[in-house]
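Each structure below is given as structure tokens.
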Structure 1
Amino acid sequence: MITIYGFGPAFGLSDASPFVRKTEILLKLANLPYQKRTGKLRLAPKGKLPYIEDQGVILSDSTFIRWHLEKTYRIDLDAGLSSQQRGVAWALEKLVEDHLYWALVQRAWRDPANYRKVAAVLFKKLPWPLRPLVSYLASRQAGQRLWVQGMGRHTPDEQLALVRNTVASIAAILGDQAFMLGARPSTVDAAVYPFMESMTSDYFDDRFTAIMRSHPNLLRYVAAMRAQIDFDLPER
């Protein structure tokens with residue numbers, strides 16, 4: 001059986017990371033049995049989660065995991081999509097993973113009000129003398145990564161403008177469809193949905209969630225995907 005290693009439930013979501021949730025959705029779309037375990041970054045390939053263990057193979061990164069599943073089990077998770085649709089799917093996947101992701105990192109790790117909520121969940125098991133120090137260092141490291149990537153160089157209003165345009169573009173592509181590229185979920189939904197789900201989570205009630213509420217079709221999409229995937233959602 002495939003084992004997926006992630007961070008664990010948090011913020012009312014099945015896992016704190018959209019990439020872990022993406023991988024779990026891929027496994028569900030592939031109808032492959034799996035089990036979930038809490039992983040440790042220091043033991044993870046490439047130092048990040050998720051990673052999977054499958055028949056003795058340990059593999060990191062949600063995209064490479066997808067390719068492994070398709071090759072190993074001889075399945076095409078985008079069967080029925082045209083070459084044009086596959087191109088749109090890849091572009092959307094990279095839009096949320098390489099662009100929107102950083103806006104969400106800024107939102108969670110550098111906004112003081114939100115970060116207090118994040119730290120209260122992620123570091124609650126640490127003893128008190130260590131908790132504030134680790135919390136400070138984690139936020140500082142996130143800030144350094146955001147500066148190098150570029151998102152952290154923008155003002156809050158500029159960041160919000162980027163998010164607003166990104167979400168509006170996703171809503172426009174979705175249109176009246178049930179899922180991003182038609183009547184059934186495909187790999188692009190595995191990538192896009194976790195980010196849309198994160199932005200609708202009432203754990204963070206801010207200008208990001210207001211943007212999502214301005215697009216009723218995306219709210220319907222989140223509800224449809226949640227019903228389709230049927231995650232076990234934890235208490236917040």
Structure 2
Amino acid sequence: MDADTLKLRAAERALDYIKPGMKLGLGTGSTAEKFVDLVGTRVVDGLDVVCVPTSEATRAQAQALGIPLTTLENEPELDLTVDGADEVDESLRLIKGGGGAHLREKIVAAASARMVVIADDTKRVSKLGAFPLPVEIVPFGWRATLLMVRDTVVENGCKGSVTPRGSEEDPFVTDNGNYILDCAFGQIDNPDKLAEELSRLPGVVEHGLFIGMTSSAVISGENGVEIIGAAP
């Protein structure tokens with residue numbers, strides 16, 4: 001079974017969490033994209049929801065599908081966010097931000113009563129860190145921030161490279177106008193502590209560790225779909 005089929009099955013199962021009248025956060029990435037497509041089909045069939053996208057790409061997709069959209073300025077409290085993940089462990093801790101949208105994803109998730117992650121089983125890990133951890137930083141003084149991030153991760157026992165995404169001549173720029181540092185550790189022994197200490201650094205806007213934010217993960221594999229955490 002190919003990855004697209006597994007992602008679609010997870011997205012389909014996540015529809016069980018949606019109730020008419022909900023205010024939804026729509027995630028970003030290849031798996032979340034499939035969920036947005038399914039929501040669009042349900043809206044055409046009469047589903048009454050209003051949604052907040054987590055990226056400009058998701059906004060464009062949702063608008064093309066005719067999904068009613070709003071903002072957190074107008075609706076600061078959401079019922080549910082459904083999003084993908086680059087990694088999810090058995091404690092429902094995540095690494096997100098492979099697409100560079102983790103700042104908006106985290107803001108939307110934090111504004112939601114529940115966050116449901118959808119993924120194929122290749123994203124399920126016993127220990128976070130094989131996927132490089134994204135850290136969003138402001139452009140001003142980015143070299144100094146990079147050095148502070150490097151020192152912090154070393155103090156937390158993480159070994160590996162911390163490098164800017166893109167190049168100095170053509171850096172990757174997020175929807176928020178910031179840069180991304182990709183931290184390739186292989187494994188993170190204490191993600192809770194690392195998350196806390198990265199958040200304290202001047203110049204760091206947000207990192208891709210989502211700790212204590214996920215209520216459920218819908219994981220699709222060759223043997224079916226498994227739910228970790230709260231059922232619909």
Once distance in nm of label points 7 Å out along Cα→Cβ at positions 11 and 203 is calculated for every structure in 1, 2, which label goes with the largest value? 2
Given 1.3 as the derived value for distance in nm of label points 7 Å out along Cα→Cβ at positions 27 and 219, which of the supplied structures 1, 2 does it correspond to? 2
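If helix-only ellipticity at 222 nm (-39500 (n - 2.57) for each DSSP H run of 4 or more, over all residues; to 500) computes to -9000, which of 1, 2 did it come from?
2
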Can you say which of 1, 2 returns 1.00 when FRET efficiency 1/(1 + (r/R0)^6) of positions 91 and 171 (r between Cβ atoms, R0 = 35 Å, to 0.05) is computed? 1
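All of the numbers you see were taken from the coordinates with simple rules; none came from a lab. This one's a predicted model, so the numbers in the text were calculated from it and none came from an experiment. Cβ atoms are built from the backbone, for glycine too; each structure is taken alone.
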